[in-house]
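Multiple structures are listed underneath, in structure tokens.
Taken together, the values in this text are just the output of simple stated rules run on the coordinates, not laboratory data. Everything numeric here is computed off the predicted structure, so don't read it as measured data. Cβ atoms are built from the backbone, for glycine too; each structure is taken alone.
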Structure 1
Amino acid sequence: MTVILEPTERRILQNPLENPQILIRIVDDNAATCKSLEFFLEALGYQVKIWNDPETFLREYEQFKEDGCLLLDIRMPNISGIELHDILIKKNFRLPIIFLTGHGDVEMAVDSVKKGAFNFLLKPSNEKKLTETIAGAVQLSLERHLKENKKIIFQEVYDSLTSREKEVIRLVAKGKLNKMIASDLHISEKTVQQHRSVACHKLAVRSVPELVEFLNIIDN
């Protein structure tokens, strides 16, 4: 499981995205299939949670906040996998969904992917294909998490700066030199350098382009 982060993200988002908590959710009424999948996935290092009843899953899934994905069967009592997928779409379910079923066809697979499913696999699935598909879904889950939370996290880091540090980096981002900033703020050039150094360390930026990118994220 490799999560690719930009330099600033890598230094700021050490938790939870560099050591993510991953949970693979399985909704399938076949207990034997679930047990086999659980054994296989836990051997790969994943945490696994099983629901044999789609209705129970709908009542409980929001309790689990971990990144990961959902492995979903098609033929189940009361609510089919296709119907559950439609319900989850309406509920803005954020995790990638992988259909894993012994009862599917090309048309069903195409329709599911068009509606946002990550992939559609037939049982019994090739272990390599299943491993790669789950890894891809987990990566997508983490990337979505980063995108959704980046602005919030960056804003929290920015708020840790003093008022003077914010003034200095704003002027740095506009391309002003330390000497010009010192004149604008009526402080010494050495003081500007100190504020700039401390602020950049807090923001985990190493260059003016990184600083500009950081400020663009929180300003937009």
Structure 2
Amino acid sequence: MIVLSLIGVALFQACWGLAMARTAPSLGSIVMTTTTAFSAILAWIGGRRLPLLGWTGIVIAFAGVVIVVNNSLSAFTISIDSLDGTLIWMLSAFAWALYVDRGAPYNLRLGALPVMAWTTLIGSLILLPVSLIFDSLGEFARLDDRLLGYWLYTAIFPVGVAFLGLTAGPDRLGVSRVMVYMYLIPVAGVGLSAAFFGDPLTAARVLGGLIVLLGVILTRVALDRAARVPV
């Protein structure tokens, strides 16, 4: 459980925060969908057969990420500086995929909600002393009402409510139906980023996001088909 907490909460949330400070929110919402591609790779490493459709989806998804990061259809603009935040986003996506993959046996044994609750609590306690290295409690005390509201919103909704939905949703709707809703994340992320943060909706970012989404859907279909094949 401690290892799961380190991977799925401490590393995942730390990378999430660092990446948010370095890139546009729309880029993060698109890159995070590659979690499915990383899940497929981990399943293959674990001995599960991955059809050609799955590998095709993985290649398409990461090709879409390249287009999103390049953010241009007429010139090559990728540099080391532009890869900084993207690589952190991808590490966050990999951490979440690894958490889900390694946590599956514990979810079956203990239940998804207790595992999520305990790993979130332990991971938060691990992150607390790390955060104090960069910011003291005095910095927290100087937050104004607006920033304190942002902090409370982040703690309650993107962490508490979202994680609760991730544990309760599959039990009630099934993985396939939940994944349909999960595909709306990049759409909502890009739209909200444009509306509230002035993130421009470039043709390259929209096209790249659609390509990533296509690759993720193909990978998900391949995983579902492989799961139905008797061993």
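Observations on the model:
- Answer label among 1, 2 for the case where P(r) over Cα pairs in 5 Å bins from 0, in percent, for residues 28-131 alone, calculated from the coordinates, equals 2, 11, 16, 17, 18, 14, 12, 7, 3, 1, 0: 2
- Which entry (1, 2) yields the derived value -25000 for helix-only ellipticity at 222 nm (-39500 (n - 2.57) for each DSSP H run of 4 or more, over all residues; to 500): 2
- Which of 1, 2 yields 73, 33, 30 [Cα extents along the principal axes in Å, calculated]: 1
- If distance in nm of label points 7 Å out along Cα→Cβ at positions 124 and 172 is computed and equals 2.2, the structure in 1, 2: 2
- Given 46 for relative contact order in percent (Cα under 8 Å, 6 or more apart), calculated: source structure among 1, 2: 2
- Entry that produces 16.6, 46 once Rg and Dmax of the Cα atoms in Å, for residues 108-195 alone is calculated, selected from 1, 2: 2
- If distance in nm of label points 7 Å out along Cα→Cβ at positions 68 and 204 is computed and equals 2.5, the structure in 1, 2: 1
- Once distance in nm of label points 7 Å out along Cα→Cβ at positions 76 and 116 is evaluated on every structure in 1, 2, the highest one turns out to be 2.
- For mean count of other Cβ atoms within 10 Å over residues 148-155 computed as 11.2, the structure of 1, 2 it came from: 2
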